[in-house]
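As structure tokens, here come the structures.
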Structure 1
Amino acid sequence: MKPVNFRDHDILVVGETFVEFRCDRDIAVTDSYQKSVGGSDIYTAVTAARLGSAVCLVSAIAHDPFHHMVRDQLLSFGVNIDHVITCKGYNGIYFASSFNPDEREYLFHRPGSAGESITPAMIYDDLIENSKMVYGSSELQSVSKAARHAIFKAFQHAHRNDIMVAYDPNLRLQRWSLDDAKESLWGVLPLIDVIFPSAPDESKALFGYERPLDVIGFLWDRGVSIVAVKNGPQGCLVGYDGKIREFHPADPDERPRDLTMIGSIFNGAFLHSIAHGDDPFTAAEYATAAAQLKVKKGGGLSTLPAKDEMPR
């Protein structure tokens, strides 16, 4: 595992910002929503920040009616937004329902999304070198070629400077084609130290394997040192340094209140733990506990686990 030396930022997240409208009934029939900043990359960033990491965000926020709300909420959650630009157009929005926790319901809209303003010019050497690790996902890669190049530039410079690179494939076929998703993944795979694939559907589509054990072996063979395969309610399987361990939720039979963005919450807690010196297996145990706590609480970003709620 790469060393995580002293930096101003524990985690640098390069990602897309959304406005989230959350409800507890069917999206089409509800009369009320809870409004918040959102997006899978934002959930990862805010989770790590609430647990005590110094998190810096590289993103773009459109100057529409939600502009000030998004900035204010990110600041209130402890995320550094010095490198978040303001752009023209509109912020992407999505609707999420916890009405049926077993079948997550999302509806995304990207009308002139602010994510299209994220370019390689926003990534510069000092920013990367001042971070212990860099995180990105396919959520931003799916926006535009410029966004893909921004992720690649951040990962490449981090890799060259022995800075940890973490990535979530986060396959969303309603946003782009499988071929484009694979091309973007394979373009950055040689630069990645930590990867968070989900099984079985995502791993089958991207790598040809459904079993987490096979996914770990496949990615080890391609140079990824830490593989955390998320397996829904069954927990996760983590491979590192030739060893593999399985982690299960403490209460696997308890009916969840809300599974929205639960994988991104796992990512944020895992990276927070790594940034503070834990090994990947300790990080996986910690992240599983954080995700389970969020599943019990339900709600959006405001109910993410805080440092004093965790077992250590």
Structure 2
Amino acid sequence: MLNRRNFFKNSAALAASGLLLSENLFARNYFLQPIGIQFFSLPNLLDQDFAGAIAMLAGLGYKEAELYGPYPFSTQSARDRWAAVTPSLGFKGSGFFGHSVGEVKEIFSKNNMSVPSMHTDLDTLENAMDKLAEAANALGATYVILPAIPEDKRKTLDDYKKMADTFNRIGANAKKDGIRFGYHNHGYGLKEVDGKIPLNIILDNTDPSLVYLEMDLYWTTAGGADPIAYLTKYPNRYKLMHVKDMVKKVRFSGDGGDSKQWIELFPYMTTAGSGVLDLKTILPKAKQSGVDHFIVEQDMVKDPQIALKKSFDYLNTI
């Protein structure tokens, strides 16, 4: 009788420990899920076969996608600027890649993928928010994000103060339309100017209920800043993160303020977990700090099917 009682007691203990073990494994494997992808990682494939590229991404395990503009409804100036740079990029596609909002939504739905965010431009955010919000709401997107402040609007500290005011206005308009406005950092604004960090002016002078942040790990590091320091100093401000890795620690040739400097550093990007960034420390900290969306981006990477799978598989182990 005693042995039988011990048997059941031990069996219960083993079952409980097994349950805890399986829960821990589940938590570890799905810690960053759902993992997203930024479309600028594979623009050529999207340009050539949009539906096929989405199916491929879904097959790799990606559940979210972040789009980039311009879109059919973007302002003319935004579309003109894009047309001016596409010859050097080698592709023309952006936005919905020739599809309607309805067609895009159907393709994502068919592949069990969602769209949490859409990159756009300042002119469209200021002058076509109604159309932008209509598309975002149709796709189920929560965030409309400015990927970079135009160069002529960030030359002085006073410019950054004015931009903070602009961000608050854009955020208020976005909120009225049922979406959220976010800002994605590049490498500029991370070095001290007259005793102040320009990016901090944005963070300190914007309303947290109106302006959200997307941290780009690569550009933050290339600009000489510490991602963990920003996540610690500004908890719950960063809601999205571009997950990238570096072959070796590199810095911008200048202030990180123009596309030439960005493109110079493209060759140093590598798949997540293959470089020198301490992702196993940064990403859990980001989750703790309030980041909800972890989005892989490896700008215009060669062999995206191979590279993006490596990044996904690595992130699924954290």
Structure 3
Amino acid sequence: MKCLICKKTETVKFLDDYKLEIKEDIKFFNNLKIYNCSDCNFSFVNPIPSEDKLNYFYKHVYRAVGRPPYWMTENYEDLKRYSLEDKNLNYLLYITTLLDLSKVETVYDFGGGYGDLGFLLKKKFPKLKLFCTENDANSKKVLQERGYKNFENLEDIDIKFDLIITTHSLEHLTDTNIFSKFNEILKPTGFIFFEVPNCPKEYFQGRPYDSPHLLFYTSKSMHKIAEIYNMEFFNFSYSSYSFNDDHRYQRESQNLYEELNSSKFSSTKIKKMIKKIVPNYLINLRRNFLEQKSIKKEERVNMFANNTGDNCYIRGILKKKI
């Protein structure tokens, strides 16, 4: 088997069986195995799920109402308020500290969901023009209201960008070829901001699940990608919670979903309950979960403490080599 980054075969070994977050997702992520390349410390699944299955999953399932990790509701105004969560404010602080946004005109968000980060950037820098690629059916209304032009097909992109942002999207892809497209659409003086889960051996030890992630990055693999695509790091950082805390929050979210979908709550009852009681029940449920995770507890500081030696995410700003 060939590594998706360095293309070597002799360094690729079986790592572990693939673990599902939600058992119903087996129809999308069935019989997957995880393999690791010891040369670039990059892990990936095999076999890769079909394009048709993945397209359907991300368009109709991933951000469905009442489903982790987002716990979306049908309350439109509540969806828009998610932009003020700690993670988005953290991104805002990071980008505006390192980059001069007064020189940025065009921003492209790859896999941006509701476009929260671009929306916050535009609040402080109104001249920004926002673009994205997002196929999720539930996100399009919010993106349109926030002034995004959505290129659902990458081949339709006909301009170049000062800033490309992509947070927690790269791990959902089937390969790393998107960096070739980024190179093509990035201006010579432009920057790419990314964040992905940090997946060295510490990540795999005790993780509750893998789905729907297909690619598992590390510092070494990201630096290898930069080298292959003739890029260099303007900044590289480790961010967010410890691996233990992150695994704990994952288990809590997973357990909450299982509890709601137990025999006590059939899926039909759940849907009726969501439609009936929103915003009172599910919105408060999600808020309480997030507050327990990051606001009421001292662990909130971990969302803003980078490079502690045990961070579950990696992030960076890339630019083209001149």
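General remarks:
- With Cα extents along the principal axes in Å derived as 83, 49, 41, matching label from 1, 2, 3: 2
- Structure responsible for 2.0, with distance in nm of label points 7 Å out along Cα→Cβ at positions 117 and 157 calculated and labels 1, 2, 3 on offer: 1
Computed from the coordinates by the stated procedures, all read-outs in this text should not be read as laboratory data. Here the structure is a predicted model, which means the values were calculated and not measured. Cβ atoms are built from the backbone, for glycine too; each structure is taken alone.
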